[in-house]
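Each in structure tokens, the structures are laid out below.
What follows is calculated from the coordinates using simple rules that are stated; it is not laboratory data. Note that this is a predicted model, so its numbers are computed, not measured. Cβ atoms are built from the backbone, for glycine too; each structure is taken alone.
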Structure P
Amino acid sequence: MIPYRPSFKIAFIGPPGVGKTTCIRALSDIAPVDTDVASTDDLIYMKPTTTVAFDYGEMDLKDDGRLLLYGLPGQARFSYMYSIVREGLLGTIVLVDAAAPDGLEGFRETLDAYAVELRKGPCVVAVNKDSPSIKNTLLECQRLMRTYRLTVPLLHVDIRQMTDMGLLFHLLFTQLQYGFEQDTLATRI
């Protein structure tokens, strides 16, 4: 008989090109599954393919089970995908592309689609990539988060670095450990 090993879920969301697939590929202990198809709209100028459902990977947590990793599209037309992974979801990492000319617009679109869900559970906003105006990007992210009443940790990371990914996970797990409450979260972390 195979012993029971619990599984836990984390979702990565954000606009196309922000790094969700890169996260899944870097963290997964199995060959990641993706639902990329050829871009057919203006995205074709940014990248040849785009995720239309979700990327999937797994991290082996040894005796503690496994962590299921989901990369979800940030566009509103795909927001129903969140309901598919919602049950058992430990938390969500929202990615913002600091290098994209429309990175803040992509973040706003993601918040339009997901803000209500993000206020219900542990969440971290991770500004990925670098830009000469990173301080302004972080300030604008804070402003947008206030507009959408989202009180969660915000930090600048390089998702290709395991230490940065470890910090994101630590922030999510800290929210779980101390009980997630949007209004008091900032004073606890």
Structure Q
Amino acid sequence: MLDTVYPPSEDSELLLEVALKEVKENDIVLEVGVGSGFVSERIKDRCKLLIATDVNPYACRIAKSKGINVVRTDLVKGLKCKFTLVLFNPPYLELDENEKRGDWLEKSINGGKGGIEVICRFLDLVREVLDENGRIVLIVSSLNEGVFEEIERRDFVWEIVGKRKLFFEELYALKITLKSSKGSNFDR
């Protein structure tokens, strides 16, 4: 089953590092794309409530086995709760046709054109479940051209709160809030 679920990697570690600093004991947390449960398992006892989602049934099964409240859905669809903290390590790579396999693991890494199609869908939907003073921690890659403009176009503000340098890219942990909330756009 593990070969059908994204294994914890540098991006997972960066999300966990930032989540541990960001989570508060009164937070109602949503982790979108729970995968192996690497992040949720480590923060679920540090907040008021944690719910996770994943479209992958194998990921949902693994997360449930770790005591994580998980809903099988696409991103945040169908959720009615308002969350004060939303965490997402999205698929952010653009795969070539010869790299596509049509399996669950591909779904967890293939971000579509420019690596930002899934991120844009998430940004379009997340407002429905985000508390008005809520925060989002989103992992993006330096390869995701236009991602900052897409965030701003949707009336969010962002700041880089964590970085991880890899061989061919740099990963950023972005803290995103609604424009009406306090925030800034700096550190590009």
Structure R
Amino acid sequence: MKKHKHFPTMNVRPALSSDVDAIARTHVLGWQHAYGGILSPNFLASLSVEQRARMWAEAIEKQVQRLLVVEVAGQVSGFVAFGPCRDDGAHATDFEVWAIYLHPQFIGSGAGQALWLGSLAAMKRRGATRVTLWVLAKNEVAIRFYRAAGFTEDAESRKSIQVGGVPVVEVRYSQNITG
């Protein structure tokens, strides 16, 4: 089992409007870290914390999805967004992890697992029986995390998309949940 960096306190809680800047910074840094070598360096460098902050402020205000943050030693260090599954043909009890990102310095700290478990509990409370997510096929670190969390690749779900002008393959992972 992987040994985690030790942090004195870790707390998962619903995001507040006062968390928007920290969420936006984490989102941009998370993309730059996770997708370096996959997406265009120019595209990753152009990501805007201010634009992401506006997007997440609106998400918190409209509550289309649920948004949780993890605090490590009192600092917002990651977030997860989840809600009803957006895939065609999804059932009312299918939920989707729309985004999960950590500040790069907290990768391996257990913060990602804390976010996943917090979102899983919230989805179960809302009646979820299945959880899906989409991940870039070349994002090996994320895929290892999702597999360790119990997700499996959905056969024949691969699709080609454009991100920042670069064609990439995205694949859906899912797991059935109960209780």
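Ranked by distance in nm of label points 7 Å out along Cα→Cβ at positions 82 and 114, structures P, Q, R are led by Q, which has the greatest value. Hey, mean count of other Cβ atoms within 10 Å over residues 10-17 derived from one of P, Q, R reads 14.6; which structure? Answer by label: R.
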